[in-house]
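Alright, structures below, take your time with them.
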Structure P
Amino acid sequence: MPVRSSLRISTWEGIAAELVGACVTGGVLTAWALYLDLSPFLIGVLGALPFAAQLAQLPCAWVTHVRGSKRTAVAALRASRSLPLLLAALPFVPLPLAAKQIVLLVFAGLWALLGVAGNNAWTTWMAALVPPAVRGRYFGLRTAFCAAGSALGSLGAGLVLDAARPRGTAGGMLCALSVASFVFGVVTLELLQRQGEGRAVPLPRPQLRDFSRAWSDRRVRRALAFHAAWAAASGLATPAFYNIHLVGNLHAGFAQLSVYYTALAVLRIVTAPLWGKAIDRAGSKPVLLACCFGLSLSPILWLVARDGMLWPIAIDAVFCGALLAGQSLASFSLPLAVSSVEARSFQLAGFATAAGAATAVASIAGGALVHALPGHTVLFGAPAHAAQLLFLASGALRIGAAALALRIEEPGARTVRTLGRMALRSACAEEPGPATSAA
């Protein structure tokens, strides 16, 4: 199949995949936890499962290397897309509550594990399928469409669940969402099968020593160190702390919280294609530097915000929405740029494992730190909550992590100054695009 057709199909598959997740993860998974009356401990286990699953990255990379990227991705995602049926009947089967809780945890664990296997293979597959010359531009556009699908899916799921709660039909609605997730999953599998495999490169059968390829290359090690440090810095103050601070300490309503995240999503949709073009022209490194140093300043806005004075949070939504689009896209593109063809699956697994482990450890540390800090204190002459101190600590660590990005060695990458000049020229006058082709 022509590359352009495969890329077009992949974009539609990504949108459908976001709808799959919107019907069984995120807020819907929280609704399942509340419906089945999970204890705080079990909720903690539920939240830790995606990070624990990252430890399977290297074994999954082995399977991808042996069986091939497309074959492994389709097999793992076929199993994953069938899992919502496990939840669909849960409200109606005559099982004890404890047994239903175990089923939910088993679902979440398998979903995370199969997601790791599928995503590792899919990323390796896409690295072979998408031409490097248009990689940033393509994934920027795909990210924008997927973000739109995710926002619409999550909003739709939230609305139907809110409508079901007063009527006492939450169980039936959760069942319907699980069935919808399965149906969307069938669509994604059909679209995956229709895509081409990209350039086939014969690879030798992997050996145990190949696991060391995840960190043996100097360029990979430097990028890996940045990814782990940034994950730890961001994981110290997870979104849950920001949400609790906004609602609990600043007394914003849940509607205002939804508006904040909607604004983030809209800015990511608008700016992702622009960041994709920037990555194609200047490389991932300068985009990472610009976005990560910028995101390190976000805690200042959260420090300024007060009860009844939420305009700094509105600025943060615009500021972070634009920068998060570039940071996430460059973080995805950089491993593809510095990894080698023969060791790509192992090296990509190393990135995901390091980021997952760092986030898990930092999240636990963040919870312990908030518990140890005084609930209220004075900072720079103004009252501050413990969560705000945590945000500042996270911001300081982000600056240190962003500094590690200066050591990244990316072939063909430009400087941040060059990136700024490109942006200025684009703002002043429309530039003709570079002479690249997807052929």
Structure Q
Amino acid sequence: MQKKVVRKHSQSRIEEMVQTIRGEIITNVQAIGTHLPSESDLEKRFKLGNTSVRKGLEQLVREGLIRKIPRVGNLVVGMPPAEEATVRLGVYSTTELEMDLPDLLEKFHQRYPNVRVETVMIPTSEYAGYIQRHMAEGTLDAAIMNHNTIRQFSREMRAELLEPLAPNPGQYPFASEPFTVDGRLLVRPLIFSPLVVCYNRDHLKECDLREPAGEWSWNELMELASQVAVDGSRFGFCFQLLSRNRWPVFLLQSGIDFSPDEHGEYRLPEEALTDSLSVCRRLVEQTNVFPAMLSGLDSMAIEWFKDGKVSMIMTTYFSLNHLRQTGIAFDVARLPHSRVNANLLAVIGAVVSRQSRRKEAAVKLVDFLGGKEAQLAIRSRTFSIPALREAAEWVGEADVPHPEHFGIFTDMIPSYRLLEHLKLSTVQLRAIQKQFELYLTGLQNAAAMSRGMERALSENRPGAS
């Protein structure tokens, strides 16, 4: 696990001071009409320097909680009068775990006590349609949304339903780009994840095997998986093979340009395609190493890992949150690569409805979730990676001990690719997956798979009759 640093980041201690005083004013511990303790007393209480204390007090002045009176002190004026608003926020079933959402909403309410947040859990299979319908009706004010969901919105629908947001230059550009349309940011990026290999350190140690480090190949992973597997007891490696968020990474690593030629036809180089996709077939053929039946949810791979039934899994930082407080000694390694070093990136953000009758409060919520306080909390309390660079690369004493090599995501940034990089529609991707499945089962060889994929792409290209 990552070595702890004794001192907390000074900014987090400033925010701690602001939250404490804000709470005392709200609960009348610091009564309206009284003065806060002197700056020197606040320095001692919160173990901060004078400059830091003044920054915190300036924040409270901006919030209207105190008024600075020259040569007198800081007068408590209380909460500015405001009408209470309730913001309805659509969330995935996994959002609470991935972002520690209850903690973030508690922090938000401390800052904006006149805004209540009501979360609405939306089934993943209905997510895009639910948001479109309820935002159009004005019954959903904001929502957590990943980049795959927004792809299901037409350009016209995005413009009609989603409120443009102010860009934050402190966020990673690759996290904002998927959510920027015609120069307007429509989704505030909150967290992101590449694919990684998560491994059980004790299993490798038992077998006297070295932990993976740096760049490595799929052949090296398969060799390690075969060495750590135990017949009848545990598999060496697994992942949800047929997930749209997993197997396309092998297409990305092939380096193939999936664009049609000038006649609208597709020509796929068989050697490059086979080099990458044969990794999956070889895995499936090693039944003592890889569970051939595993094509379901990522949660299945995580559960097997928690139960010690598999030593390594391909997963995301989001899913690592299921391992919090399990006591398992685990770490993460880079995703192996074949012809091209490419990794499949997932980004999750938040949107505001243009039709919302509580738009101002909804914008405050979304901006707060993407702001420094919330992003640092995500970094400290979860294994998800904040979209704010300063928070993501923060080094300090985290509330939850992190894997030793948590920070490898920065090394992999040049390899990040979105699903859109393949230039394939959802229909085309689904069509070529059927050919891939036949190849995995051995019902067709590599040449037949390549030709089948070419036909599927041509028959399902946009505009094809």
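Bear in mind these aren't lab numbers, they're just calculated from the coordinates by the rules spelled out. Here the structure is a predicted model, which means the values were calculated and not measured. Cβ atoms are built from the backbone, for glycine too; each structure is taken alone.
In this comparison of P, Q, the computed figure 18.6, 55 for Rg and Dmax of the Cα atoms in Å, for residues 171-242 alone is attributed to Q.
For relative contact order in percent (Cα under 8 Å, 6 or more apart), the calculated result is 21, so let me know which of P, Q that is. The value was obtained from structure Q.
Of the structures labelled P, Q, one was used to calculate helix-only ellipticity at 222 nm (-39500 (n - 2.57) for each DSSP H run of 4 or more, over all residues; to 500), giving -25000. Name it. Computing helix-only ellipticity at 222 nm (-39500 (n - 2.57) for each DSSP H run of 4 or more, over all residues; to 500) on every structure in P, Q gives -25000 only for P. Ranked by FRET efficiency 1/(1 + (r/R0)^6) of positions 59 and 195 (r between Cβ atoms, R0 = 35 Å, to 0.05), structures P, Q are topped by P, which has the highest value.
Given a value of 22.0, 67 for Rg and Dmax of the Cα atoms in Å, calculated from one of P, Q, which structure does it belong to? Attributed to the structure labelled P.
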